[in-house]
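Enquirer: These notes open a run of structures that come right after.
Where a number appears in this text, it was derived from the coordinates with a stated rule and is not lab data. The shown structure was predicted, so the numbers you read here are calculated from the model rather than taken from an experiment. Cβ atoms are built from the backbone, for glycine too; each structure is taken alone.
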Structure I
Amino acid sequence: MLSIVLSCGVLALLVAAIFRILVGMKNAGTKKMQDVAAQVRSGVMAFLWREYIVIVVFLCVIGSLLFLFLDTTWAGMQTGSWKPPYIAGSFVLGALCSIFSGFIGIRAATSANVRATQAARTSLGKSLRVAFLGGATTGLSVVGLAIIGLTGSILYFTEVASVSFIQALSILAGFSFGASSVALFTRVGGGIYAKAADVGAGFFGKVEAGTPKDESCNPAVVADYVGNNVGGVAGIGADLFESYVGSLVAAMLIGGTVDWGTAPQAAEAAILFPLVISAFGIIASIISTFVVRTKEGSGDVHDALKNGLFLASALVVVFAFFFAKKMLPAQVWWGVFLALTAGLVAGVIIRMLTEYYTSSKYTPVKELASAAKAGSATTITDGLALGYISTFLPLLFLCAAIGIAYSQAGLYGIAVSAVGMLSTLGISLAIDAYCPIVSNAGGFADMAQLTKQVRERIDMLESAGGTSAAIGNGFAIGSAALTALALFTAFSEGAALSVINLMNPLALIGLLIGGALPYVFAALTMRAVGHAASVMVGEVRRQCKETKGSVSGRMQGEGTRCVGVAAGAAMYATMFPGFIAIAIPVAAGFLFGSEALGGLLVGSLVSGALLALSMMHSGGAWNNARKYIEAGNLGGKGSESHKATLVGNTVGSFFKDASGPSVSAFLKLMTIVSLLTVGFYSVNGLLG
């Protein structure tokens, strides 16, 4: 069975390669378009170079610690009994798979955006296919490398290293830790960079009278386009890679420890079942990519994207029914199937609710736009209120999925529901990555001064992309919460925690501190965006002074230099939040024990999920309220309402593109660190 799963992972990479080739064969447009695209690719490589240097140093340090204290152990070091670096190697492999999937995706995106612009000169449908295939390359690369990495590791440890199946699963926690570490740098650092670049590009338009933000002579415009790819492709890709891997590892770990009564062979089936479902989720995603099409003038671009997701979800349900009945014992298969379906349905509903709260087609955003008539203050307060109230229904359906899963299949059901929610990641991530591609395509059209018809076609694609981006981020947070819960159940099994006693002061202290941590993390990322933005603005100001001819087009701004400056500031700003995510759970476990650490994880999960979701919805609503007014409603561009929504959009971009997504990565990293180190902690700790 593992060989079939591995083959599906390889198939995903092969199809991704075919999509990448098909996109590359398309016309790249005029020389000016190709020149700008080349600058963006150069800027992307400059950012990745800065990021990879930091990640490599981090991997060396943490990998060494894992080898010393988890592979060899303190007792082994004292006797000179050095053990093979299984956990450390798994950690590095998980990080490398995440890095490579992000690299493939971001290169595909930078190739697709200019070709989507050129295709828009012919038809809307052709431009959609180019942009979507670029996004599908990202989605299939992520799921393919995740499946290959996990399945290949299991085969190596069991067949080559002669490690028991259960022990091999414990080692895979290192793989998940590696994926989480890369997600932290890519999601947090990438989000900080993207917003800094956006602010820098906007600053140039303000200090140089009459110069649009997307003017080719703007030295920060390349950095801004790079930021779209870094945050919207690599960032969310690494985040969802982490969730995908984490849910699978948690489900396999719990499946191997559950007492299956008179059906001992069910343990192996329970371990393999999540991998099998994810493998066939890849096939469903590949099939669904072929239905994402639209016609000129139909105006149903977003519906075309949703059709692909709905088809993939339906196919996974059919696959899951068949394989649950075939693989699992008669007394448990139906409950496991219901648990998986509950997670999958909850994921679809969370996407629909996010669309309701953030799309200008629906009442909440229209009411927010109307509130802008009273000024900026009302825009901000109403946007915050929208974000707060929008957390209830998504969390309600998430709770329903958890309740159904637990009632039908226990703790294993909770983990399987997370697997179900992420089983269609191949196509859902393709839709998410589509957004930055068409966003850059619109900028290229402006810079190349293409016709109004081209701009209108790309506007239709961008409109669907903006909605899809907000939906994707909402889904990423929902799946992160469920994945963190699945990892927490695995942690509780490893720590032998059947309950967390809130009458224990240490557990209560952990709960309260955990509840505060996401707010601290969000505050740190917000401040980091401000610092990185000031560095970028300083570089733009320097270039404005030194290259006086740039505005008139006589001299090209140093775009790559802007990328390097902002990337360095963003990576530096990621260090301390990353240290918190790793150090605090370890310190809490050693000092106060596993029960207090469990309280800390629960507190951070509850407050973090709500905070991230509210920030994401507020940010998306502010952004689309601005677009709603710019479309000619409530006075249109230049009106007082429009000015108020510009303020809201500025605040919202920090919320939805930096702090909100960062919190979800923070939750998962803390939980996987706790799971990996659970063996070190006593119940009451050193101070208990």
Structure II
Amino acid sequence: MHDKGHSGERCPACKDAVAALLERCYGRVERNKNLYLPALLDEWIGGPCGADLSVIHSALGDLRGNKNFANPAWRSEVDFFVSDPEFIVEFDESQHFTAPRAEALEHYPPGLSIGFPIEDWHRHCVEINAHDNDPVDRDEKRAWYDTLRDFAPKRLGLGPTVRLYSREREWCSLDPNREMDVEAFRMLIDERRDIARSGEPLSIENQDRLMPWVATVMLSSNRPKEREKDPAFDEGRFQALPCIIEAVLASTAGDGVILFPGGWVHGGFDTAASQIEPLFQCAHSVLTEARERQVVVCIGIDGRFNRPLENDPYDQDQLAVAFDRTGLIAAGRKFFWTDEDERDSITLAAGYAEREEGLPRTFTVGDTGFYLFVCYDIYGPARKPDKYPNPGVDVGLNLIHRFCPKKQGPSQTNYFPRHGFAPVSRNWKIPIFGTGVFYRRPLEANWPSGVWHPLESEGLLTHYDEYGISPAKTIGPIAVEEREVVVRVYEGYRPAKPAVGRSEAADPARKGGKGGSGGRRDQFPVDDLADQREVFFESVRRFAEGHRRSGEIRNMRTKPKDQCWVDIESWRRLGKWRPLYEFYDLIERQGRDEVTVEFQCGTAPYGALANLIKEQMAVIAAEMPGLPRPNVDTTTPKGWTRLQFTYPGTANPDEIAGGMRVLIDRTRRDVDVWLAEHGNA
């Protein structure tokens, strides 16, 4: 757009382009509009944001000791104000990504609608870590005022505040007179507005929060090559659909997603859309039985042959659809072609965020956003990440059509995970799940239907164990008309390996660290752990790998080494009886082969807080992987109340680590609010 070219992060043409594009999309836009928001916390107390802002204000003041950062003379100007619909757009340059801003984001409450991917913004704060100490509290001021702009919609009745990062792209390269650029910008803003979620505060645990389970359905089929697309086989797959869903529901709890392959059914010469309602009706009754759960079925549908079946036709329609018990909630059409012949033979989506059947191709379960890839779509963001950036989702779902024997069709099974799943996982910083049909060949036991690329590894990873996620359980094989189905269920998923590559240079521990646990003990952030038994050490280690602040993990015992605290920084100043979380191994002192994850606090000063958390224990235990046994212990002579969740010593360490994440996730916010209300913040 700008004749002189892009002039860096503070390029004035970039802001001009954003303003012009907003006007093209939404009409009247005001720049630097003053919303007359109060700067002082006292003027927010008593309103809908008061308690939440009080927690954030205290956290900012405690971070570096700068407590009087709010200036009553602050002019609450916003970069852009869109009039219809009413919402704020902020254009964030690097100086906004600071440690105080990260601290504020960590304390954002559940239910706050925000128009930006909070995890990305937090990561920018950690990576950029900008400093401006003139005046000394300049960073706190920026963080506080940005927070107030994010909370302004609750006070003023606006749509969620949308944020753009100045370095996301060269904004001045977008031309407001070019329809393609306008539509791309509109989709970006609409997607940011559709995020409208925070789900939970971005605490240390939120980066590894327990997401909804994902079940990948893999089919081994004996169909002959010439019948792979034959609609005559659809009846068998319709019959298998409710049986597979029922098996998954019986093996899981809570909310989740069931992922079927691409082209599960074929419409023949009819459109793919003609099969949506029959599929929904086929699954509706079994989904309705799980009415207390949000379960989404994602399934591929092909249709509209371009020539007769005997001439190996292309399916001009290739869709991925998602429905729950209420009906269709998302749909996407293939946008990235396999080869030139296919590009000329099928109907492609105009863009990777294009709506289909009047619906977006993204959906949410709880506060977790999912994106639908139709087969080769995964190679779009893998090969062209700048053209296909993450649209604000947390999980990618790839519905692959088929893997065939050699010389009978696409046969290289490692290509999708190695060149598709892993690069997109790295580029979008999310896990990718995929599945397909294995025609005339057995299912591959080690084929990774769940991938999370280690972010520190920039190069191409060649081994499945470098990026594959281990499923929590496997269902089947389930006998079906064509042969068999195997379902892998992923729960509490996160990278199966530490975020390093295979080389010894990247991972010094592979040269022979102490302790024998995969060579990783010498890299663990807790001192002198060699004497802890394996299940306890591994549980703490796997929790710590996703823990942003290693200094909060403190080994408290030397003989025996049976306790490890997660000691929240903002609570430490409360002294000896402060609330904290603990891993505790009962084998040595109590002779019980058990490990607990616990919330603890002094009974005298914080008994009421303990009672508040105690009321939630049954619900929390039900959400924890492995379903630990809840227990309240007030017998400690030193005056502590311990809310315990007990795992057997034979439990999977990932389950124990996941239990601690759930415990902190479900209680930390309540503790912060309670402390603020009782003058302890």
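Enquirer: If you rank structures I, II by relative contact order in percent (Cα under 8 Å, 6 or more apart), which sits at the top with the largest value?
Expert: The structure with the largest value is I.
Enquirer: A further question on this structure: Of structures I, II, which gives 23 when percent of Cα pairs over 41 Å apart is computed from the coordinates?
Expert: It was calculated from structure I.
Enquirer: One of I, II was used to compute distance in nm of label points 7 Å out along Cα→Cβ at positions 274 and 586, and the result was 2.4. Which label is that?
Expert: Matching structure: I.
Enquirer: With Kirkwood radius over Cα pairs in Å, for residues 130-241 alone computed per structure, which member of I, II shows the largest figure?
Expert: Top value of Kirkwood radius over Cα pairs in Å, for residues 130-241 alone goes to structure II.
Enquirer: On to the next question. If you work out distance in nm of label points 7 Å out along Cα→Cβ at positions 370 and 434 for I, II, which one comes out largest?
Expert: Comparing I, II, the top value of distance in nm of label points 7 Å out along Cα→Cβ at positions 370 and 434 belongs to I.
Enquirer: Let me ask something else. If you rank structures I, II by distance in nm of label points 7 Å out along Cα→Cβ at positions 258 and 282, which sits at the top with the largest value?
Expert: Evaluating distance in nm of label points 7 Å out along Cα→Cβ at positions 258 and 282 on every structure, the highest lands on I.
Enquirer: Starting from the value -9000: which structure in I, II was helix-only ellipticity at 222 nm (-39500 (n - 2.57) for each DSSP H run of 4 or more, over all residues; to 500) calculated from?
Expert: The structure behind it is II.
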